[in-house]
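Each in C-alpha cells, the structures are laid out below.
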Structure P
Amino acid sequence: MTMRKLTGLALAGALASLPLAAAEPFSHKDAFEHYEGTRTCLACHEDEARAFHGSQHYQWKGSAPQLVGAGSKPLGKINTINDFCTGPAANWIGLVKNSRGDVVSKGCSKCHAGLGELPQAEPSQAQLENIDCLICHAKGYQRDLFEKPGGGFEWKPILWKNQEGLDSVSKRVGPPQRAMCLRCHSASGGGPNFKRGDIEYKLADTDRSYDVHMGKDGADFQCTSCHAGDKHRVRGRGADLAGTDSPANPLSCSTTECHGSAPHGEPMIDRHTARVACTTCHIKTFARDEATDMVRDWSKPKYDAEADRYAATITMQKDVIPVYAWWNGKTHAQLPGEAVKTQANGTVGMMVPDGSRQDPEARIFAFKLHKGRLPVLTDKKWIVPILVEHFFADGDIFSATRKAAEETYGIADAKFEWTDTERYMGIFHGVQPREQALQCLDCHGAKGRLDWKALGYGADPLLIRVTAKK
C-alpha cells in the first residue's frame, strides 16, 4: 500500500496551484514511500490527471479552429494522415522483429504520454492510470515495452523489478526540462530531428549562438517557459498541426509579454515586423546540427542490410534554407476520407498555410517544405495510411497499404496508386541573436533568398522602391 505523508499532500496541493512555468521545484522525497505506478501520483494529483487526459498530449487530437473548413470534429495526429509514418492509430503498439529476431519497431505509442492503451474520450480510472506522469516529469526516467501476461503490450519503467531504483527515479519529479520534451519531440518521425527539422537534441544543452532563448548563456528558457498554459494545455501551434490546446491564448513573439511589435528600436527594421515573422530573419537555416528528413517516398521500399529492416526511401538534408510563404495562422489540410485536392504544381497539399500579400493578418514565415509520396485510393481518391509496423519487417508495401485501407476505411482488396505530397512545417526553434540574423541583402538584391513573385510581388520591393525614387 502506498503511504503518503500529510506534509507531502499539502505541499503537492500548493504546487499544483502555481502556473507550470513558474512553479518552484518541490521535493517528493517524503511524499510517498513506494512508487506503485500512476495510482501513486493520482493520490495527490487526480485533478491534474483529469486535466491532462483531455489535453493534446494525451488525446492526440482536439478542437481545430485553425483548419480551414474542418468543422467541429476533434482532429489531431491520432485521426489524420501524415507523410512521415502515415498514421499512429494503425501502428500504435507492438514488438516488430526482423528476420534475426531483433526488435526493429515498438509502435507510435513510444512517444505517447501513456502506458500503451489508446486514448479514450472518457476519463475512466483505467484511462487515468494509463497516463505516464514520469515520462514528462521525472528526470532520468526510462521505460520500455513489455508483453502483458494475458496478451498485449504495455510501457513500463525499465526499473519495474528494482523497487529501490524506481522509488529513487520517481521522486525526482518536477517541471518538465528540455531534455524530457526532446526525447519525444526530437525523436519523432523515425530518428533524431527527422520530422520537425528545428527541434534538435542540441537544444537540451546549447548556447545563445545556436538558440538565444534556450542557450545557457542566453535566456536559458525551458520549453515550458513559452509553451506552458493552464491545466496542462500547452500554448502554440505549428502550421502543420491540426488541433490546438489553447486557441484563445496563442503564442507569438509580437505580444507584449515577449518582444512587442517594434522590438528593434530602428524604424526601418521595425517596419518589417508587421509583415515578416521574427523567426524569418532570426533562423537562417534549420537542421544545423542533425540532418532532417526532406523527402519520404513510400512507393520505393529501401532495405537496410545492417539493421535488417525496410524503410521508405528518405532524403536527408542538413543546414537547410527554409522556404517562405504567407501565413495568417490558418491551414488548409488534406483530411482522411476526402478526395485529394491537387495544387497548381500537381502535388497534394497535406498541410498548406493560408494567407497572401493581400491578407492583413498574414506575415511571411519560414517553413520546412517536406515532400512525400503516399498511396491514394484509385476510385475514391482518398489518402491511405500504411501499416508501417508490418512493412518494416517484410518490406511488402502493397500488403501494408491494402491492410491499412481495410482497417481505416473498411475497404477490402483496395486498389491504389501513388501521389506526390507537400507539407509546410513552421520553423520556430534555433532562433539566433541579432548579430547572426539575416541582413538586408540576404533577402533583397540579385542573390536574395526570397521568391518575390511567388509571394505576390512583381519584383523585389526594395528595387521597386529604389527605382521609383530615381
Structure Q
Amino acid sequence: MAEYIYFTDEQKRRANSVDLVDFLRRQGEQLTRSGRDWRWKRHDSVTLRGNQWFRHSRKEGGLAIDFVREFFGLSFPEAVRLLLGGEAGVEWNQTHKSALPPRKPFALPEMNSDMRRVYAYLIKQRFIDRDVITHFAKAKILYESRELSRDKIKEYHNAVFVGHDENGVPKHAHKRGIYTMGVSYRGNVEGSDPKYSFHHIGDGDTLYVFEAPIDMLSFITLYPKDWKQNSYVALDGVAEHAMLCQLALNPHLQKVVLCLDHDEAGIEATGRLTEILREHGYPQVSVLQPEYKDWNECLKARNGIAPIPAQEHPKLEALAIVCGELREVCEYQKSAHQPHDMLLEHYEKLKSLISNGKLAQVKESAVTEYLQGIAASALLAVQRQYRQMEQPVTIERLIEELQAGFLPHQNRGRLRSKADDLRHDISRLNKQYHTPGIRGPEDKQNLIASYLRLALDCVRTWIFLNLERQKQSEVQINPAEKLNMIM
C-alpha cells in the first residue's frame, strides 16, 4: 500500500503561495519579461505572475501546486513536498498580493528629437535596409526613445516598435536596446496589449509571422520584392494573440507563413501555432525556417558576419533514429499471426516496469524492447485492417504517418504520465477490439486510429527514455573528459 502523506491546510496554503518565477529560476529555467508577467522560455505559451500561472494555448491556469503537477509530472503529495522545500527544508520565496504594484496605464516612451542612433544601430549592426527603416519611421511606428534612469542621472535611448489598434491608436510598444556593448535590453512597455504588436498589413492574402520586430525587418530586407503588398506581424515572443488579432481584423488574410526561429523553442512554437490556426479555421499554414538561428543571423551571414547556427530539435533528431529502428522491428515481427495478441503480451511485460513512473537502470533495455514490440505490433495490426478493407498500405507509409503526427510541443510530461497514456490507449483499444458484431467502415477507422495512437505514444515514451539516458551520460562525464571531447 502506498504511503499516505498528510498535509495541513496551512502547509497546502504555503505551497500554493510559492513564487513560481523564483521557483523556476532555482530550477535553472529561463524566463523573459512580458509586461507585469514573466514568460517561461521552455513553455512559450505559459505566463507567470507571483504564484499564478496561465497556459494561453489551452486557456487554463491556476496556482503553484497545479503548476508543478502539470509541468513536472508529480503527484499532489510530491508537488507539495517539492514546493515546501522537500528534505532540505528550504522554502521558496513567497509572493503576497499586497506586494504587487498597481498596473500602470499604457503610455509610449518619450520620443527623441532624431533617430540617428536607431539608424546607426539597425543599419551598421543589424544590416537592415535604410529604406525599410525609413518606411516604418515615416509611419510613426518606429522611433528612438529618450528616457532617464530612476535617479534622473543617466539617459537611455532605445529603438521603439509601436503596435496600433484598428483605429490607429497605439496600444503596444516593444523596446530594443541599441547599444553594442554588453547585453542589450529588450522588453515590452508596461500596459502593452499583446494583441496589437508591431505589424504591417498589405493587400495580399498572406500573413508572415515572426518572433521579434528585428526578425521581421530582416526578412523584408532579405526579400524586398513587392514587400509592401504582403502582411507581417511580430509576436514579441511566440504567443498567438497578435497573429490571431490581425487575421480577425483583416479578412483578406487567408494564408499564414510561420517564420519563427530555427531553434528548439521556435520549432515547438511553430507546431503549437499551426494547431491553433487550424482550430480557428486557417488550414493554409506553411513554415519557412531561416537557414541560421533567425532571420537577422541570415542577414549577418550575407554581409560576411559569422552567424549563430540553427539548432535542430533533439526530439526530432531522436525521432528519426527511433523510426529507423522501428522499421527493423516491424520487419522482424511481420510473420506474426496475431499482432494484437503480441501487442498485449509486450504490454503486460512493460507495465510493471514503468507503472510507478520510475525506471531502474537495469530495466531500461527491456523497457525499450517492449515499447518497440508494442509499436511494431500496432502498425502490423493497422496494416492487417487496411488489407481487410482492400486498401493495402506499406509499413513505410505508416511510419511516415507516425513521424508526421509527432509534434515536439505535445511530448511533455515525465514517465508517470506516459505510462498513464499507454494504459488508457490499451484500455480503449481492447474495448474496441472486443466489441461484438460486424464492424462497419467507421468502426474500422476508429480501431485503426487507436492502434496508431498507441504506436505514437510508444514512440513518445521511447524518445523520452533515449533523451533521459543521453542527459544522464552527459552528467556523468567529468570536466576533464568534456575538455578532451571538445579538443
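Tell me which of P, Q gives -5500 when you compute helix-only ellipticity at 222 nm (-39500 (n - 2.57) for each DSSP H run of 4 or more, over all residues; to 500).
Numbers: P: -5500; Q: -14500.
Working through the options, I get structure P.
With relative contact order in percent (Cα under 8 Å, 6 or more apart) derived from the coordinates and found to be 16, which of P, Q does the value describe?
Values: P: 16; Q: 10.
The structure behind it is P.
Which one of P, Q has distance in nm of label points 7 Å out along Cα→Cβ at positions 118 and 390, as calculated from the coordinates, equal to 6.9? Provide the component values of the computation, followed by the final result.
Values: P: 1.6; Q: 6.9.
The structure behind it is Q.
Which structure, out of P, Q, was semi-axes √(5λ) of the Cα gyration tensor in Å, for residues 46-253 alone calculated from, if the result is 37, 23, 16?
On the way: P: 26, 23, 19; Q: 37, 23, 16.
It traces back to Q.
Just checking, which of P, Q has the largest value of distance in nm of label points 7 Å out along Cα→Cβ at positions 38 and 286? Numbers along the way, then the final one.
Working: P: 3.1; Q: 4.0.
By distance in nm of label points 7 Å out along Cα→Cβ at positions 38 and 286, the leading structure of P, Q is Q.
For mean projected area of the Cα convex hull in nm², which of the structures P, Q scores highest? All intermediate terms of the calculation are to be shown ahead of the outcome.
Details: P: 24.8; Q: 30.2.
When mean projected area of the Cα convex hull in nm² is calculated for P, Q, structure Q comes out on top.
Quick check: 20.4 is what I get for mean count of other Cβ atoms within 10 Å over residues 270-277, calculated from one of P, Q. Which structure matches?
Working: P: 16.2; Q: 20.4.
Label of the source structure: Q.
For distance in nm of label points 7 Å out along Cα→Cβ at positions 62 and 318, which of P, Q scores largest? Present the calculation step by step, with values, prior to reporting the outcome.
Numbers: P: 3.5; Q: 2.6.
That would be structure P.
Coordinate-derived values only; no laboratory data. The model shown is predicted, which means the values in this text are computed figures rather than measured ones. Cβ atoms are built from the backbone, for glycine too; each structure is taken alone.
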